[in-house]
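Dropping the structures in below, format is structure tokens.
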Structure 1
Amino acid sequence: MRTRTSPSLLVVAAVAVGLAVNLAVQVAYGDLPPLPLLAGLTPLMLGIAELVLAAVLRARIRRRPGSRPVDAIATARAVALAKASSVAGAVLGGAWLGVLAYVLPLSGQVDAAGADTAGAIVGVIGSAVLLGAGLWLEYCLRIPDDRDDHRDDPERRRS
């Protein structure tokens, strides 16, 4: 894999979405239904599944004994999944942080904000797991000599 997911892209996406959601929550919080406590479990479960996939694929890419080689199409699909998951984790994490930034200061004064704080924390944790799993899967999909690919080719070293 040649192009890694840019951390700056993930930070910009998270901050932009977080600010937009925070503004929307400030304007319409009284009209919103309560946040379900378990809403953040979906990205958490996806992240856990992706961590398992990363472990399996890493063993196969490193050609550990007893593992089959990885099909090129499966690898391409896993790369797409990894990149999409890291961006989705950043966007969802930004959204949950935007909600949390609004409800956390109100949690001692407004009962609904207290309940929404717990849901937002679960969402932040689930999104962080999805983001981390996407980045880890992307890392695991590197070809073992990816880091040395510029040493042997003088033309590539110059670029």
Structure 2
Amino acid sequence: MSIVIERVETATPALAEFLVAHHAELEHTAPAESRHALVFERLLAPGVRLFAGSIDGRPAAIGALATVEDGHEELKSMRTDPALRGRGLGKSMLAFLLADAQERGIRRLSLETGSDDFFIPARAMYAAAGFRESGPFGRYLPDPYSAFMTLELPVVSVTPDPHTR
């Protein structure tokens, strides 16, 4: 199964429906004030880079990177179609987002996810990628429904080609 991941800059009905399903799926995991998934309009706002992975032209996974401060971004709105979970699509999206951030010189990625058992697979995926538990960041406050994780990204150095001046 091959996923094609592309940056999203405009809304499509299929992607909007995918995000509505994302929010509906999260309703049982925490009270409304403790759910921090962004609505579509906020995912298309300046300072946010939204990506969608599709299979046969249909949304299969999403993920976004949002600016926290210079050199620090937040991983937002990660979701894989429930019918396709367990096939590595979330890992593919996460690897894509990590590479995108690193290529742009981002030094730290943080995330907020749920503390509910529903999020155990997501937290395990993030831990396997090197994220470690941390405290709140940015505008977040301590919340028993939230789990915070962070990852320091290695600095990518580009060695200049001695033959090019």
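Of the structures 1, 2, report the one carrying the highest value of distance in nm of label points 7 Å out along Cα→Cβ at positions 116 and 140.
That would be structure 1.
Assuming 1.31 is Cα Rg over 2.2 N^0.38 Å as calculated from a single structure, say which of 1, 2 it is.
Answer for the origin of the read-out: 1.
Have a look at 1, 2 and say which one yields 36, 17, 13 for Cα extents along the principal axes in Å, for residues 44-83 alone, as calculated.
Only structure 2 yields this read-out.
Between 1, 2, which one scores greatest on FRET efficiency 1/(1 + (r/R0)^6) of positions 4 and 36 (r between Cβ atoms, R0 = 35 Å, to 0.05)?
Looking at the calculated values, the largest one is 2.
State the single structure among 1, 2 that was used to calculate mean count of other Cβ atoms within 10 Å over residues 68-75, giving 11.0.
Computing mean count of other Cβ atoms within 10 Å over residues 68-75 on every structure in 1, 2 gives 11.0 only for 1.
When relative contact order in percent (Cα under 8 Å, 6 or more apart) is calculated, the result is 20; to which of the structures 1, 2 does this value belong?
The correct label is 2.
State the single structure among 1, 2 that was used to calculate FRET efficiency 1/(1 + (r/R0)^6) of positions 28 and 52 (r between Cβ atoms, R0 = 25 Å, to 0.05), giving 0.55.
Label of the source structure: 2.
Of the structures labelled 1, 2, one was used to calculate helix-only ellipticity at 222 nm (-39500 (n - 2.57) for each DSSP H run of 4 or more, over all residues; to 500), giving -25000. Name it.
1
Here log10 I(q)/I(0) by the Debye sum over Cα atoms at q = 0.16, 0.18, 0.23, 0.29 Å⁻¹, for residues 60-131 alone was calculated and came to -0.55, -0.69, -1.09, -1.52; which of the structures 1, 2 was it taken from?
Comparing all candidates, it corresponds to 2.
Quick note: the coordinates plus some simple rules give every number you see, no bench work behind them. Please read these numbers as outputs of a predicted model, since none were measured by experiment. Cβ atoms are built from the backbone, for glycine too; each structure is taken alone.
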